[in-house]
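Visitor: See the structures that follow.
Just so you know, all these numbers are worked out from the coordinates, no wet-lab data involved. Keep in mind it's a predicted model, so treat the numbers as computed, not measured. Cβ atoms are built from the backbone, for glycine too; each structure is taken alone.
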Structure 1
Amino acid sequence: MEKEMMNTLEFNLSVPMSFVFVKRFLKAARSYKEMEQMCFYLIDLCLVEYEMLNFPPSLLAAAGVFTAESTLKGSKQWTKASEFHSQYSQNHLL
């Protein structure tokens, strides 16, 4: 029934991908261009690995932001703002 209603109303639903979450998490992390590029590169690498399908897209996005930030800034620190927006703690990402 619901599917028929959605088709009648021409709603096109899809599953959110990592890139949707990355934009939000990068904004929370107050990113800069180099960090954004590295994060998107890391997420692209995840897309070709079959094993990465076991993880939710939001976790991959948070891990990408954390890894990019750690690599470029040299400190492995997940801010409270990033934790709030992603709902993942630093321990969860490691």
Structure 2
Amino acid sequence: MRSLIVALIIHFTLNILVFLKGWDVFKTKKLLRTFWMVIFAFELLVYLTGFAFYRHLPPEIIHPIRMMGTSWMLFLLYLGGLVLIGDFLYLASR
């Protein structure tokens, strides 16, 4: 259970980082901001559903949720890493 809590904390941290960076990038595009927010809200809802009810849901439902959660976590890890590297390079060039 402890590893699940750590994964949840990492997920939330990366989710917030990537969401805020994307929100800042789309500051002049209202439609893209709305789309960005809907994607992150939907993913968070699915992730929390899988996290909270993984023992109670049938395998036919939990498997796609786990696949989506794993794919999203990989996306967040790579994009979060790129964002952090970009921020570091920006700060180093100042």
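Visitor: Going by distance in nm of label points 7 Å out along Cα→Cβ at positions 3 and 27, which of structures 1, 2 comes out largest?
Guide: That would be structure 2.
Visitor: Looking at structures 1, 2, which one was helix-only ellipticity at 222 nm (-39500 (n - 2.57) for each DSSP H run of 4 or more, over all residues; to 500) calculated from, given that it came out as -19000?
Guide: Going through each structure in turn, the value belongs to 1.
Visitor: Right, here's the next one. Here semi-axes √(5λ) of the Cα gyration tensor in Å has been calculated and equals 28, 17, 9, so which of 1, 2 was it run on?
Guide: 2
Visitor: Name the one structure among 1, 2 that distance in nm of label points 7 Å out along Cα→Cβ at positions 59 and 83 of 1.9 was derived from.
Guide: Checking each candidate, the match is 1.
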